[in-house]
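Just so it is clear, none of the values below were taken in a lab; they were calculated from the coordinates. Note that the coordinates shown come from a computational prediction; the quantities given were computed from them, not determined experimentally. Cβ atoms are built from the backbone, for glycine too; each structure is taken alone.
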Structure I
Amino acid sequence: MSSGQLLSRLISFDRFKTTLIIFHIVCYTSCAYNDFSTLLDHNNNNSKNNNNNVQDDTEVVSFDIFGPSPIYSSGGVFGSGGIDLGGLEVFEALYFKKIWDTQSGGPGGVGASFYEPTSIPTAVGFHLLGHYCKLNNVDMFAAVLTAKDTTNDPSHAALKSPVDYTLVWTSKGVNVTQLEDGYIWLPIAPDGYKAVGHVVTTSPEKPLLDKVKCVRSDFTDLTEVDSKIWVYKLWGSSNMVHIYTTKPKNVALSVPAGTFLALNGSSTHELACLKMTRSDPYFAMPDSLQIRTMINAYAPWVYFHPDERFFPSSVLWFFQNGVQLHETNQTPQAVINDGDNLPSNLGPDDAFLDLPPDQPNHERVKEGFLRDAVAYIHVKPALGGTYTDLAIWLYYPFNGGGTFQLGPFTIHLGKIGQHVSDWEHMTLRIDNFRGILKAVYLSQHAKGKWVRPRKFELMNGTRPVVYASLHGHSHYSTPKYHIHTAGHLDSNDTRMLYDAFQMNNSRKSPIVEGEKFLGFGLRDDAAKSNNVMDIASSYNVVCVDYKDIGTEPWLNYAGSWGPRITYGFTKEVIKMTKKLPRKVRNLAIRVLHKLPPELLGEEGPQGPKMKESWTGDERV
């Protein structure tokens with residue numbers, strides 16, 4: 001080979017190396033906001049803590065990451081993968097190996113599976129805190145934290161190994177569908193430390209002491225039982241276990257670890273969660289550009305029912321169209337600008353807003369103005385600053401009358417449920433580890449529910465489709481009717497209802513939600529129409545808890561957004577039920593009086609800032 005040929009090949013090789021380096025930089029940068037486990041080979045556990053409870057041929061699974069990750073602007077801790085709680089750094093594990101499962105028991109008899117986080121970067125000091133459990137028919141979509149001591153204080157470390165384990169429960173000798181026996185262990189923490197999770201094995205031998213770590217007490221907080229995952233209980237036997245998720249008792253600074261709680265017949269609740277201890281607990285929260293990226297990526301589309309008459313509007317449109325402020329012993333006056341003259345020192349009994357007094361404008365303003373509607377967004381920290389909540393508020397000038405379901409009978413309630421002004425909201429809960437949407441809260445009358453993102457129809461792959469119910473504007477993930485059961489009927493009343501329904505509606509099926517409805521409650525109807533609101537195209541961020549962005553004057557108004565409507569409840573019920581069979585009418589009148597007052601809506605609400613959820617967690 002000539003010297004010229006050799007030089008040419010060396011130059012080509014150098015160019016190849018340069019290309020590899022550039023490719024590596026680009027790929028690494030694209031993963032900058034993912035946690036450590038995405039940068040590791042998930043087939044290599046990289047841990048000295050393994051024992052024979054995790055078999056080498058066990059399939060590695062990962063959490064169902066919702067949609068493509070938004071591309072956030074760089075800067076700050078948000079989206080970087082790890083969050084330091086003030087001496088204890090945590091990150092979400094993404095990869096898991098199944099330890100033990102059963103194919104029976106629990107809701108629907110589907111069984112449950114227990115997993116161990118894997119690919120933990122122990123080489124840089126991260127440790128397992130506990131195992132994870134889920135029902136077999138539930139997506140693997142949650143956060144399980146691992147932790148690293150950053151106190152640099154070996155004498156008072158943030159993490160220590162347990163001193164022993166106690167056996168909480170074993171499946172050995174019990175009648176569950178399984179391939180091998182399972183054992184659930186509780187770590188016994190050293191003095192001054194607390195266990196955060198359980199360990200599951202398929203061996204009667206205790207786990208190694210360095211399998212998991214316990215957490216120094218000042219980095220922990222109290223938890224309480226939340227939802228039941230799985231249960232084994234045999235009548236007449238003391239061998240039982242209840243598997244639960246837990247939630248923090250103190251929402252503000254508490255950080256859930258994502259582990260499960262196991263209780264047998266004699267054990268007490270001994271698991272803790274983590275706690276943000278930094279003096280600047282909001283240091284991992286997103287900046288203004290990152291908030292904008294969140295909204296563009298995850299803001300819902302809201303569809304309204306085809307028969308909807310009362311649509312949202314902007315608050316400013318409401319004020320500019322003749323709305324009046326009423327104060328005790330004062331002459332009614334128009335609202336100025338964005339509410340410059342709204343009192344912040346008067347309560348709902350001392351001040352209220354009302355529709356224009358002249359009838360044409362009164363009726364026009366009731367209907368709202370969808371083209372001018374604005375979503376008002378409140379950005380706040382959640383779960384110790386490890387999550388960001390985007391509370392999205394919609395304002396409606398009027399809330400229509402309700403609908404009541406009594407067994408197979410649907411009864412329209414006329415004026416019952418009507419009130420001036422209606423504030424409804426949804427909340428997007430986004431993790432600050434990678435900036436991924438984890439849950440959506442949907443308000444439904446006096447409370448609501450958290451829904452996983454994949455339970456929604458999605459626009460553009462990541463934006464949930466939400467349905468606002470007819471007249472009442474509660475939010476749902478599906479376009480159908482939903483019944484809020486307020487009580488159940490005895491067998492005689494149920495039989496009478498369905499006999500009467502068949503006699504009076506021979507061509508209709510007495511079926512509600514796929515089965516006979518044996519109770520009574522408010523009914524919300526949701527469906528898709530051409531009337532839709534794109535939240536990402538019309539929003540105003542009105543408050544960021546950890547930034548001073550100024551405040552809309554109306555936000556601090558503490559009075560009521562509508563007058564109290566008085567009507568004869570019994571008289572109204574009799575009018576709405578007069579066409580029903582006599583026995584059905586008498587039962588309807590009796591049970592309607594059992595509905596909670598907050599579901600009847602006789603007065604206008606207070607504004608968003610006066611709600612419990614403004615400073616606390618959502619009501620479920």
Structure II
Amino acid sequence: MAKKPENKIIVVGGGLSGLMATLKICEGGGKVDLFSYCPVKRSHSLCAQGGINACMDTKGEHDSIYEHFDDTVYGGDFLADQLAVKGMVEAAPKLIKMFDRMGVPFTRTAEGVLDLRNFGGQKNKRTVFAGSTTGQQLLYALDEQVRRWEVKGGVKKYEFWEFIKIIKNKEGICRGIVAQNMNSNEIVSFPADVVILATGGPGQVYGRCTASTICNGSAVSAVYQQGAELGNPEFLQIHPTAIPGSDKNRLMSEACRGEGGRVWVYRKNPQTGEKERWYFLEDMYPAYGNLVPRDVASRAIYKVVVHMGLGMHNPNRVYLDLSHIPADYLERKLGGILEMYSDFMGQDPRKVPMEIFPSIHYSMGGIWVDREHHTNIPGLLASGECDYQYHGANRLGANSLLSATYSGTISGPESLRLARSGKLGSPLTQEELEAARQECVAEFDKIRNMNGPENAHKLHHELGDIMYKYVSIERDNNGLKECVKELKEILKRWDNIGVTDHGTWANQEAMFVRQLRNMIIYAMAITQSALQRDESRGAHAKIVLKSDYDKMDDQLKEALTKKYGKFHFDAETGRGTTDDGNDDLVFFERNDKKFMRTTIVTFDQEKEEPVVSYREFEHSLIKPRLRNYAVAKKE
């Protein structure tokens with residue numbers, strides 16, 4: 001009997017999505033070359049603290065899969081593909097049971113059933129967790145399963161290898177990659193039947209963020225420059241509770257608020273004039289309180305500190321208070337988080353309130369994929385945070401671990417089906433592999449020999465500062481236009497970088513310079529797509545300027561007047577501000593008629609600029625309605 005040809009799949013990224021895809025490929029009889037910046041057990045999925053959402057209903061709250069579906073679509077401000085989200089939430093309970101059988105030590109009640117906690121944007125307890133190290137436990141469980149296949153010869157790991165680019169065959173189909181050994185700096189071409197990217201998010205585009213330093217979006221930017229479409233890149237999640245740091249920001253999980261933590265600042269009582277604690281989220285959003293979605297909480301904190309002048313400054317902070325909760329309960333439910341805060345801040349959060357402020361945390365946008373996780377480049381799939389699929393304009397807390405694992409269960413089997421379909425065209429020849437390798441070698445040698453006056457790390461700091469200034473919690477068109485201009489200037493300055501390490505062994509500086517260029521180009525895609533989306537939706541909150549208002553039709557003007565009453569435009573900034581004495585900013589309303597579409601960004605090779613268009617998506621299952629977290633969600 002003739003032996004079946006082996007199907008070789010390359011998986012780039014060793015986090016939850018990459019490992020899950022690898023596991024499914026091996027179970028289907030395929031072989032995997034697994035590439036990772038770091039040992040897969042150190043992938044950024046490990047840093048997820050709070051939990052993973054699934055409708056287990058162990059608390060007798062009559063939770064339902066439909067309710068999880070609706071919460072996710074509603075929380076994402078109706079910009080997520082509803083059929084894709086429906087598939088994810090339906091699979092969630094099965095994934096939890098699978099992880100349970102793998103030995104993940106989920107926290108349980110005294111009766112031995114899975115414990116659940118509250119998370120933002122959800123009224124029911126739906127978040128399954130393993131203390132405050134859920135991501136780590138899930139990652140370790142999948143790593144054990146992949147090691148089993150590695151021993152059998154089904155998986156070959158390339159740890160400390162950096163993805164540089166994909167290789168297309170004569171028909172334009174992706175059939176391999178070029179990668180670099182981060183120790184020896186050797187650059188090698190690798191052929192495959194299909195390639196899956198699972199490389200995580202682009203947090204380092206903003207410099208200081210909650211993400212690991214390896215989360216730079218470089219791989220996503222590289223394939224974007226090779227023709228892959230981006231979807232909704234303007235939607236970046238700002239997590240409301242992080243420890244501000246000079247090197248990076250450190251996440252204080254939403255689990256803190258899920259277990260009863262309260263956010264407050266000092267203020268003068270409006271009636272008595274006495275100093276008091278103001279639990280402002282509970283006042284502003286009585287139905288959800290401290291458990292409003294992350295975009296809502298971040299804007300509220302920013303408003304209270306920056307616009308109202310409350311809280312602490314230099315750096316800006318508010319209090320997140322757990323000190324009213326019994327210490328033994330906190331230790332059991334949140335031990336890892338409390339230890340982290342104590343280590344970095346030198347204070348015990350069991351006794352004193354934590355000091356926190358919003359930080360860039362996650363990207364809802366990413367590579368555009370269909371429901372089987374194919375990109376627009378044949379032979380290239382993407383899954384995990386690097387794809388755009390499941391979260392729309394805002395991600396609910398604890399849906400990230402779910403989307404990462406679920407997307408791997410789709411991309412893995414689909415890559416194997418594609419590899420066996422006979423639709424991949426001709427395999428790469430040795431000449432094609434060598435030509436792609438030589439191109440990357442020449443690029444790296446050019447970077448190694450750069451001798452200009454610019455410092456790459458200083459340029460990276462400037463990039464982060466620019467993005468935080470113009471494209472974070474609040475945005476306006478004047479700032480976004482200025483950001484586009486400044487990013488173009490930074491891209492020009494990149495050509496004049498000087499490197500201090502000209503060597504060919506473990507040259508991390510040269511690798512960082514290559515990543516930096518990719519980060520700048522990705523930042524341009526984020527900014528241009530934010531500039532062209534003239535509405536507020538989810539994490540994209542855009543302030544109305546006088547120039548914007550003058551261009552609006554009467555219907556849009558009436559909607560603003562109905563919401564804000566009388567307002568004026570600041571003579572200096574042009575920003576709309578209410579006349580009611582509160583001086584609240586006037587934001588664009590959500591515009592379903594024009595912008596209930598997926599943003600699609602392609603790369604103009606000649607101009608080195610993003611080109612933005614829009615694409616329809618599936619949103620027929622749940623009728624769009626305006627989000628309002630001051631009241632209980634209406635069906």
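One of I, II was used to calculate log10 I(q)/I(0) by the Debye sum over Cα atoms at q = 0.10, 0.12 Å⁻¹, giving -1.02, -1.26; which? The correct label is I.
Given 20 as the derived value for relative contact order in percent (Cα under 8 Å, 6 or more apart), which of the supplied structures I, II does it correspond to? That value comes from structure II.
Between structures I, II, where is FRET efficiency 1/(1 + (r/R0)^6) of positions 376 and 472 (r between Cβ atoms, R0 = 30 Å, to 0.05) highest? Please list the in-between numbers first.
Working: I: 0.95; II: 0.55.
Evaluating FRET efficiency 1/(1 + (r/R0)^6) of positions 376 and 472 (r between Cβ atoms, R0 = 30 Å, to 0.05) on every structure, the highest lands on I.
Which structure, out of I, II, was mean count of other Cβ atoms within 10 Å over residues 192-199 derived from, given a value of 30.2? Source structure: II. Quick check on the output: -4500 is helix-only ellipticity at 222 nm (-39500 (n - 2.57) for each DSSP H run of 4 or more, over all residues; to 500), derived from one of I, II. Which one produced it? That value comes from structure I. Given a computed value of 25.4, 80 for Rg and Dmax of the Cα atoms in Å, for residues 136-335 alone, which structure among I, II does it belong to? That value comes from structure I.
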